[in-house]
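Nothing in this text is a laboratory measurement; each read-out follows from the coordinates by a stated rule. No experiment lies behind these values; they were computed from the predicted model shown. Cβ atoms are built from the backbone, for glycine too; each structure is taken alone.
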Structure I
Amino acid sequence: MKPEPEHSRTLFGELLRQHGKTAEGFSREAARFAWERGIDATLSPRHVRRFATGRRADGRPLGPVRPGTRRLLEEMLSVPVEQLLTRVTANSSPQHEWSNEAAELRARIASGRAVDKETVSLLQQKLDLTRVIDRRLGASTLLGELRAQIDQMWRLLSDVLDHRTRISLAGVLADASTLAGWQSLDQGLIREAWEHYDKARSAARVAESRALEAYACAGQAVVLLDLSDTTSAVELTSYACETAKGESPDLLTAWLFAGHGEALAANGNQDSSARAFDAATRSMPEQPSDEAVSFLVFDRTHLTRWRGSALARLGDTEAVDVLSEVLDHLDPTFTRAETALRVDLAQVLTAKGEHKEATAHAERARLLAAQVGSTRQRRRLEALTR
């Protein structure tokens, strides 16, 4: 048997060498990557060295790669494991290095060709299920998996050649990124939320959808509100309404007007806020279900809740009656929505001096916030007691 060259290594090992990474350093990166994306896998420095040389410590060949480890390596490096474990040598010729790059690119393009209408539909179904679970149980157990799904779709998008498929996949990607933005915001990850919404806007442009871009803009404006930059939030929601004008389903138009009304209320523009909510009411369709905006769960009850929240921001005591009526009609599966609603009630009741009722709503909101793991709502509750 012909011995391996003294400096023989795998493509994985060559990539480590080219990027100046040690086994220990890559192991730490892998641990952080797996934790952030919810991947059940670890990669110790010893395993990194094995993959780099393609051999066990005793010289025996590597065995099968575990599914979790395969996923971790492929998502980190965007190269199939089989290619990563291909042997190269340190003195590879330029032609050989080009061959490795070409093989990697061919593999990526092949993956892109495998994405079809059915694949995009499956990705959308998975996302829709994530949204339902998020609504009921919160984002704490879902965000890592959603991050990984978004990263996977970005990689696929760069390698999909069919134009219609790119548009469809980008639409799902924009949808997923806005959901991740909202989940990150709820977890108190302000910067990450902003970045997810910004990526959603980019994906919406690839999807050639002004409606999705407007939706992402309005979501990004909520980040601005949490930063107390109310002026910028008003400007961004105004832009979102203009962007979607004449090109969005009525349900989304109503939602965008309501978002603008919230920003105006936060900025202290009471009359303008009322006009925006009136416009939202006029735009609301009789049958609010619309397949064109499946990402949006919105009806007259949610619109009234939003208006009540805006009134609470303005310190208007009418908010108590509005929010109390909504509480009687709110779907009990909307746990996070109920949490926010009760925080609003606690806020306005405290301002009215009705501390007993305010405390009751605050305690219920605190329990629900813990149930869904909402850092954002817990912080709002803490602010009420300062």
Structure II
Amino acid sequence: MKPLEDIVVLDFSQFLSGPSATLRLADMGATVIKIERPEGGDICRQLYVSDVMIEGESTIFHAINRNKQSYAADLKNPDDLAKIKLLLQQADVMLHNFRPGVIERLGLSYEVVKAINPGIVYAEISGYGSDGDWKHLPGQDLLLQSVSGLTWLTNNQNESPTPMGVSVADILAGAHISQAILAALYKKAISGQGSQVSVSMLESVMNFQFELITCFYNDGNELPVRSAVNNGNAYLQAPYGIYATQEGFLALAMGDIVQLGNILDCTALSAYTNAADWFTLRDEIKSHLADHLITKDAAYWLGKLQAAGYWAAKVFNYDQLTEHEGYKAINMELFVNTSNGLQIKTTRCPIKIDGEILLATKGAPLLGEHTDAINNKYLAQNEVLS
């Protein structure tokens, strides 16, 4: 039995942040009912992040909404809204990621939902929170990365600010709200009381940078300075970064520079015996390393480094990663089946419980696929609320 098998979640969220949270809850056994507009459904169905389509819909929709049920409802329609309120009577969790003020206009504010179901966990994700000048701005990942300072941590010192190539603000907010939901469910199990929990993407991406921004807070507000050569972390000394070799790329983590020089037979590094110089002279040191590492291939250098116990890794693309035995050993791939019978390969839940991987082979739902079944299960014995 999975730990959340008796939990019912009504998910009003769209695209990434909210659906990534309910995906994790579904992986742990919760029944996730995805509330979608009858016309078009979740915008993610047609919001492509690549030119790859699956059954006429975006790949990301299929990846992030597997193992869920779809319930079609127009929240501006009084009859549909009444049915939703009946479902909320029997739900454990409600999640939305509307902009501040929208859920209130739709008639499903926390006060309204709490009156319907005092024990519900009412979860909200916003872009910038419910207060301040930014509260009505769109919670879009690139924009959040940009305003949060995150883009000034990637790339080299003399290069433009660079975003991470993944929707990190969305996924972090989803991870944080799922943690909050689990904590609130525990509180409910102990006390019977529901909770309102909220996360903003801005707060999540700021927390993501807690190591570096704590340095900023406590260093007279000195801005982080990226390395000019092979930047890996604005606050870490040489050799931290990624280096080109004769064939392939090599990642070097932190370590003793003199020891590294001995391992690699790089005599230029023997002069840097003062550990303080490993930060203050990091670009100079990295330049020596870069010139030395380009003379042989990554496999050669990695063999020497690993034999000496120095922290290093080859830099893989997806093709190289998925062919490696280290990747194959973790069984990360999951095959799910759509309602039309198409098999899709995606990633599984990364969590294990009692050594068991959490698996579910049900793919993402068709729009409104489960509306009738949900009505029959949850609403048949109830009078529709006025």
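A few remarks follow.
- Looking across I, II, the calculation of Cα extents along the principal axes in Å that yields 82, 49, 42 traces back to II.
- When Cα Rg over 2.2 N^0.38 Å, for residues 251-322 alone is computed for each of I, II, the largest belongs to: II
- Structure from which 13.8 was derived, mean projected area of the Cα convex hull in nm², for residues 67-266 alone, options I, II: I
- Relative contact order in percent (Cα under 8 Å, 6 or more apart) from the coordinates reads 11; which among I, II: I
- Each of I, II could give helix-only ellipticity at 222 nm (-39500 (n - 2.57) for each DSSP H run of 4 or more, over all residues; to 500), but the derived value -24000 comes from I.
- Parent structure of the calculated result 12.5, given that mean count of other Cβ atoms within 10 Å over residues 187-194 is the read-out and I, II the choices: II
- Identity of the structure behind 2.5 (criterion: distance in nm of label points 7 Å out along Cα→Cβ at positions 83 and 123, calculated), options I, II: II
- Value 0.9, calculated as distance in nm of label points 7 Å out along Cα→Cβ at positions 75 and 155, assigned to which of I, II: I
- Comparison of I, II - label where distance in nm of label points 7 Å out along Cα→Cβ at positions 259 and 275 is highest: I
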